[in-house]
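Each structure below is given as structure tokens.
What follows is calculated from the coordinates using simple rules that are stated; it is not laboratory data. Not measured: the values here are computed from a predicted model. Cβ atoms are built from the backbone, for glycine too; each structure is taken alone.
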Structure I
Amino acid sequence: MTQHITKKQFYAAEENDQIAGLAALAKKSLDAYGLAGADITKLAYRENMTFAIDAGSKGKFALRVHQSGYRTDAQVQSELNFMEYLSGEGILTPELIRANNNQSFIITEHANVPEPRQCDLFRWIDGAPLRQFFEPPSRSIEETARHYAQAGQLTAAIYNAGEKWSIPNNFSRLDWDAAGIFGEKAHLGDFRKIKNATDRQRGLLNDLATKLDEELTAFGKASDRYGLCQGDLLPENLMVCADGLRVIDFDDAGNSWIMFEIATAFCDLTESEYFHPCFSTFVNGFRELRELPDEHLAMLPTFVFARLLSYLGHTVSRDHLEIAQEGQQILLHSLERTAPDYLAS
């Protein structure tokens with residue numbers, strides 16, 4: 001029997017060493033797709049690890065190696081089913097490539113990774129992210145706003161499609177309600193377990209969570225405001241392509257508030273000169289396909305703070321990654337600066 005690296009060894013290792021182990025596992029997984037020997041390049045290491053695969057005449061692909069224990073097999077299968085359903089409804093999503101055995105995803109293990117990992121493969125999308133989270137936009141305000149108009153249309157189309165879908169009996173996805181967003185068992189992690197925070201900062205975060213819970217409970221989950229969605233409408237998940245805007249990364253797909261989805265798209269942009277023109281075009285695009293009352297839009301600050309609190313929890317649960325350590329301090333200081341006014345309102 002092959003001796004695997006231990007969890008303690010793997011997660012205590014330098015990030016590049018972790019990536020090297022995952023790359024070895026990824027290379028092994030390519031056998032199941034008839035792509036043995038293809039070139040592999042790292043793309044992103046967050047909760048999952050994503051690699052670019054260049055198989056020459058066979059094409060270019062994106063391979064996702066899932067975080068261990070992050071999603072059940074049923075949840076991964078449900079995500080892929082939802083994406084394929086949306087594609088059938090005319091909503092452009094990443095094209096799933098099935099393994100040689102026709103499975104939607106496979107389970108692969110390697111001695112350099114302590115646990116077996118779920119792996120899935122998608123056809124490469126030629127394009128560029130609309131912008132990067134918490135970084136100044138590189139496109140002009142006018143161009144960025146035009147793309148956000150299409151993002152609004154796509155968001156509404158996904159909610160509309162989700163409403164009419166005959167969901168399979170074994171469908172299993174997340175609920176992004178208050179408990180799932182910032183509760184003690186939040187899907188991305190519990191902000192309360194943050195290590196590098198003062199007592200005053202912890203008190204502020206707890207007060208914020210209490211008020212958010214009250215506001216979201218009062219807002220409710222009626223079908224005009226809550227439903228099946230992509231779940232992570234970050235700007236880097238909006239790909240600007242030659243044939244229009246595409247939404248990628250359905251790993252967090254599940255049931256949530258429309259305004260939470262919108263807050264995800266804009267939570268880092270609210271103090272920028274880009275915000276008002278981009279938010280306005282997004283709303284107008286959304287309203288072309290689905291109603292969005294002004295009283296729902298008035299909840300944006302609540303959902304922005306809910307999203308930021310969820311991302312803080314995410315950095316706490318991923319503090320073995322450098323990007324999480326850096327993001328944690330950015331988020332903590334942002335909340336420390338802006339949350340007091342919200343709590344006083």
Structure II
Amino acid sequence: MSGAGPAGMLQSFRTRRELATCGPALLVLFATSIPTRAQEPEHYPTRPIRVIVPFAAAGVQDLVSRIIFEKVSGALGQSVVIDNRAGAGGTLGLTALAQSAPDGYTLGVGDPRGSLAAAPSLYPRLPYDPLTSFVPVALLGTSGAVLSVGTTFPAKTLGGLVVLAKKSPGEITFGSTGNGTPGHLNGEMFKRLVGIDVMHVPYRVVSQAITDLMTGRISFWISPIATVLQQLHEGQLRALAVAGDSRAPELPDLPTVREAGFGEFDVSTAYAFFAPAGTPKPVLTTLYVHIKDALDAPDVQERLRKLGVHPEIGRPERVAEILAAKVAQWRSLVREAGIQIEGR
């Protein structure tokens with residue numbers, strides 16, 4: 001993205017529906033009382049905190065983490081380092097988180113609805129289990145998803161794209177930020193939903209994918225609205241449909257995939273922070289309280305909304321419920337649809 005994009009807004013500092021019935025063990029693992037300041041540890045933190053972002057810089061997870069922890073850093077009186085560990089659909093960074101000491105000095109951001117929940121089904125030899133290797137800290141917001149194309153793409157509607165793809169099997173392409181990433185999985189689900197044969201083109205860098213989408217090198221991309229909101233507002237991309245269960249406040253006139261006549265297709269993103277399993281509860285309480293305070297700040301809410309992220313604090317057990325539900329759903333979908341990750 002250009003310097004005028006969301007990343008340029010950041011000050012420099014050191015770098016609805018899923019509620020499953022969880023098993024008793026899972027509920028015990030994640031059960032928490034409502035965090036209060038009285039539960040905070042007396043001497044935490046005493047050194048910098050590292051936040052692992054399992055995707056490249058300038059992506060939404062990266063920007064959200066920087067906005068939140070800029071505020072948390074000031075409140076705690078300790079610097080926060082954002083550590084981008086991109087690769088393998090986000091699993092490299094989360095592997096690093098799972099292998100970190102459970103002392104509150106290494107955290108990570110993940111999507112309990114998407115890539116974090118899908119990973120066990122996509123990578124059979126995954127060195128961590130999202131349900132047991134991490135403990136949720138807080139849910140901080142959600143972002144709707146959108147299917148967008150370049151302004152020179154011949155189809156003006158979602159129906160037009162489907163017709164075009166059926167006329168030219170294998171010629172229409174869709175982008176993502178890598179194999180196994182949300183963009184890849186969303187595209188695979190979409191092509192099965194509407195019955196088209198399209199080709200996946202993975203990228204390592206968000207900005208390059210957006211550039212190629214704008215110039216027509218790839219045909220479409222299903223991404224968080226936040227990722228392409230600036231380009232949509234500036235007329236550099238054209239949105240064809242919201243990939244959610246309702247219209248998006250940022251794009252109120254844009255129909256959903258269901259409204260366009262192609263069935264239910266909700267691939268909205270959730271943003272949550274996690275710590276390694278075994279992190280002391282008082283430390284988790286401190287982090288939750290300060291993340292909540294940051295999220296309550298009007299300036300933080302404004303910056304998140306400009307990214308297309310809807311601020312919403314959620315307690316750890318809510319994150320656990322969403323994650324458990326989506327792990328089961330992804331397992332079923334990946335098996336039934338035969339989604340494969342190249343070279344796994």
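Here are a few things to note about the model shown:
- Each of I, II could give mean count of other Cβ atoms within 10 Å over residues 154-161, but the derived value 16.2 comes from II.
- Origin of the derived value 21.1 (Kirkwood radius over Cα pairs in Å; candidates I, II): I
- Taking distance in nm of label points 7 Å out along Cα→Cβ at positions 234 and 266 as the criterion, the top-ranked structure out of I, II is II, with the highest value.
- Distance in nm of label points 7 Å out along Cα→Cβ at positions 218 and 250 - highest-scoring structure of I, II: I
- Origin of the derived value -11500 (helix-only ellipticity at 222 nm (-39500 (n - 2.57) for each DSSP H run of 4 or more, over all residues; to 500); candidates I, II): II
- Source structure (of I, II) for distance in nm of label points 7 Å out along Cα→Cβ at positions 66 and 314, computed value 2.5: II
- Of structures I, II, the largest value of FRET efficiency 1/(1 + (r/R0)^6) of positions 282 and 322 (r between Cβ atoms, R0 = 30 Å, to 0.05) belongs to II.
- Of the structures I, II, the one that 3.4 was derived from, the read-out being mean projected area of the Cα convex hull in nm², for residues 178-225 alone: II
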